[in-house]
Each structure stands twice: as C-alpha cells, then as structure tokens.
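Input: structures, listed below.
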Structure 1
Amino acid sequence: MKNKIYLKVNTDLTASPQVLSWFEQMNEPAIPDQQIWWQCQTLLMEGFTNIVEHAHRNLPIETPIEIEALRLDEYIEIRIWSQGEPFDLEHKLRQTCEFEENEQKRGRGLKIMSAIADKLTYEPTRDNRCCLFIRKYY
C-alpha cells in the first residue's frame, strides 16, 4: 500500500485545523494502534507550528508552507518545506534541556518530536528551502 498527499497553506497558525483534517486521509484504513496515529498527528502539528513560529517568524503570512505525507506499509513520512533559515537540528536538540528541567517556552516542541519520531531531520534543499522530515513506524 502506498498513499501520498500534498497540501500548501499560508504561514498562519489558523490553518492548523485545515492541516489536521487534510492529514486524516493518512488514517484510511485506520492504523491499528490508535496511540501511533495520535503521535503522527502530534508530529505533524508540532512541525507545522515550529515552521510558523520559528522558521517563518519574520516572513509575510502569504509565505507558503508545503506539506507532503506518505503512507507505506510500515511507516508514515511527513515532509514540511519552509523558507526559513537552516539550522542544525541535532545541535539544537543537544542544547535544549530535557522536559522535566525545561521551563522555557521554546524548544520543547523539538524535544517532543525527537522523542516520538523514529527519524527526524531538518535539511536545506536545492531550491533554497529547508525540509523538516519525519518518519514514524506503526
């Protein structure tokens, strides 16, 4: 089984419900473990929110965020393309305190994503964007 979907939205947190409802297609047929599905939704929303609040912080609301989701037999992949500045995700994760010690409002989303995802990267692309890549096995 292979299922691929694509969405383009503005840099706007009010698009969150649209993003989440678009992603529902990935759960057809339903993933047997409901908790894994919730984790996939969490990964998508944390990723989207991070792009809006951090990567696109100084960009106009019209700046597009492109999202692609791919479901294969054993895992779901999510790619979110941003036009923000690249940064070293691994370095950022090492800098950020663990949940229990993290009173900061910033950085927790990345830690949550890192804990839930089976693979998490943020890489520059050839077209001067960055791609947040997430893989979750089910």
Structure 2
Amino acid sequence: MRPAFHLAYHVRDLDQAREFYSGLLGASEGRSTDTWVDFDFFGHQLSLHLGEPFATTDTGKVGDHMVPMPHLGVVLGLDDWRALADRLVAAGVNFVLPPSVRFEGQPGEQWTMFFRDPSGNPIEIKGLAAEEGLFAS
C-alpha cells in the first residue's frame, strides 16, 4: 500500500464542500454522516467536519506574495495541474495567488496557485514537470 495522508478539518457547510471538492476539484466522495464527509483528494483522505474553520494569517512569503498559513495542498504532474488551473480559472475562482511559475529554470521549478474553499480554508496546488523536482535544491 502506498502511504497516504489523512487530514481532517472544519467546514461550515457540507453541501458547499461537496460542490467545491467534488464538483470543482474532482475529488471522489467516500463515507459520510450528517456531520462529516470523506473525499479521495488526489489519493489522500480528506475528512471535512462541520465546525468553525481554523484561523489563518497571510504570513507565508511566496516570491513577492504573502500567502495564508497554515494551508493544505497537493503536488500534481504538470499536465494535471494545468488542467485543474484552467478549470478553476474558467469557474471564476478568486485566487489568493493565481496560477504562476516559481523558480523558473532552476532546480525545483514549479507551478503554483493558492485559493480558498467556500469556508475560507486555504489550499495550494503545485505542479511539477518531473517528480524528482519536488525536493530539488
């Protein structure tokens, strides 16, 4: 079995969460009750529970931008990242940091985008041309 993360956090509305995570991000819904729902979030288990989302502050410096901390994210292959970025742009998602490239031409070159779910939880999606770039220095 390949290791997978399990992450659980609060959302204010499960129907909005379903529409966003499944409908827009393409996550498959798993088990659920009246107070929580699980998703296959790019191969990882994401459990969203009704409640007040965690507090965040814009203290993470990404290039010239300050991004929300803490945040969750996933790293995708570049083709999948581009397809998701196109889908989010077409849907009119309000980006904290719009789809862009970082470290261009350097080891660890990556594409990134930051946005928030309907409850305000910050998400970063990175894209890499090759898996070995993830930990390149």
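Any read-out appearing in this document is the output of simple, stated calculations on the displayed coordinates, not a laboratory observation. Worth saying up front: this structure is predicted, and the values here are computed from it rather than measured. Cβ atoms are built from the backbone, for glycine too; each structure is taken alone.
With FRET efficiency 1/(1 + (r/R0)^6) of positions 63 and 79 (r between Cβ atoms, R0 = 25 Å, to 0.05) computed per structure, which member of 1, 2 shows the largest figure?
1
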For this session: Rank structures 1, 2 by distance in nm of label points 7 Å out along Cα→Cβ at positions 23 and 87 and report only the one at the top, that is, the highest.
Result: 1
Seminar exercise, completed: distance in nm of label points 7 Å out along Cα→Cβ at positions 55 and 127, calculated, reads 3.6; among 1, 2 the input was structure 2
Problem set entry | Structure with the greatest value (metric relative contact order in percent (Cα under 8 Å, 6 or more apart), set 1, 2) | 1
Exercise. 15.6 is what came out when mean count of other Cβ atoms within 10 Å over residues 47-54 was calculated for one structure; which of 1, 2 is it?
Worked result: 2
Seminar exercise, completed: One of 1, 2 was used to calculate helix-only ellipticity at 222 nm (-39500 (n - 2.57) for each DSSP H run of 4 or more, over all residues; to 500), yielding -9000; that structure is 1
